Structure 1
Amino acid sequence: MKIHQLSLFLENKPGRLSEPCRVLADAGINILTLSLADTQQFGIMRLIVRDWTKAKEVLEKAGFVVNITEVVATEVADKPGGLANVLAIMEGGGVNIEYMYAFTVRSGDKAVLVFRFDNPDAAIELLKSKNINVVGGVELYERAER
């Protein structure tokens, strides 16, 4: 149920964001979702692709430093309070959220969010115990490519 996410450190300069996107495009790799966090001097580009091993290989060959982390995608009711309810479950279970971002697809009346937890296995167990659907990689990739 965990998904591999690629993280790249980029200088905060014009053109630096387009470079990894071009490398992936030239290799025929589609970015399914991404998040960008920045400071004045650098940024962290986090992205999810179907073939993360190939993406890591071509990005590193192009000179990028790539870190792989495991994240969890879950459905959240797409209505006021939907996210607050999931966050309360995590808080009540003592699971820390390091960061999160929205996925670019919906699942019926649910939004799909990507979470980086300090303990992803405990988070998955907690979410499932509360009947919250954890979206596996294959299912997530299929939804994104519809």
Structure 2
Amino acid sequence: MEDVQVLVKELTLKHGTKRASLLPVLQGVAEVEQSVTDEAMIEIAKALDISTAEVYGTATFYSFLETEPRGKFTIRICKTIVCDMHGKRLIIETLENLLKIKVGETTHNRKFTLLETNCLGWCHKGPAMLINDDVYTELTPAKVRTIIDDYRKR
């Protein structure tokens, strides 16, 4: 808890304590902690003098802010109809088989989390996926296996 307090204090010193600082503070916590816990939301609410309900509502609204622990590498698969038409289902099946998890789950070693998300902005080169901040497009099962093998070595 103390670490979260220190982190929130550092982030509010950087971004300010106004309501407009909520999203940058949430993003900062998520970047460091991989998720925004209930404890972090309480600390943020105190620091910004807003309700915890408002912090929770904002944190859960944005799909890129996690409110539960995720893996070191969060894999997000675009779930648009365009990526679907380009073979997204086969890519998801390949990832599920490689990682031995289903969409929405995290590997036992907490290295990978597999999620579907709304448009990544790369539908013209679909199917597309995002691993943390890295975009991968025009995916094939072979390309996915190579990408995952690379991440396993990290």
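Quick check: -15000 is what I get for helix-only ellipticity at 222 nm (-39500 (n - 2.57) for each DSSP H run of 4 or more, over all residues; to 500), calculated from one of 1, 2. Which structure matches? Please report the intermediate quantities before stating the final value.
Working: 1: -9500; 2: -15000.
Computing helix-only ellipticity at 222 nm (-39500 (n - 2.57) for each DSSP H run of 4 or more, over all residues; to 500) on every structure in 1, 2 gives -15000 only for 2.
With mean count of other Cβ atoms within 10 Å over residues 75-82 coming out at 19.8, pick the structure among 1, 2 it was computed from. Each step should come with its number before you reach the end.
On the way: 1: 14.2; 2: 19.8.
Answer for the origin of the read-out: 2.
Tell me which of 1, 2 gives 27 when you compute relative contact order in percent (Cα under 8 Å, 6 or more apart).
Only one of 1, 2 returns 27 for relative contact order in percent (Cα under 8 Å, 6 or more apart), namely 1.
Every number in this text was worked out from the coordinates using simple rules, so none of it is lab data. This structure is a prediction, so every number in the text was calculated from the model and none was measured. Cβ atoms are built from the backbone, for glycine too; each structure is taken alone.
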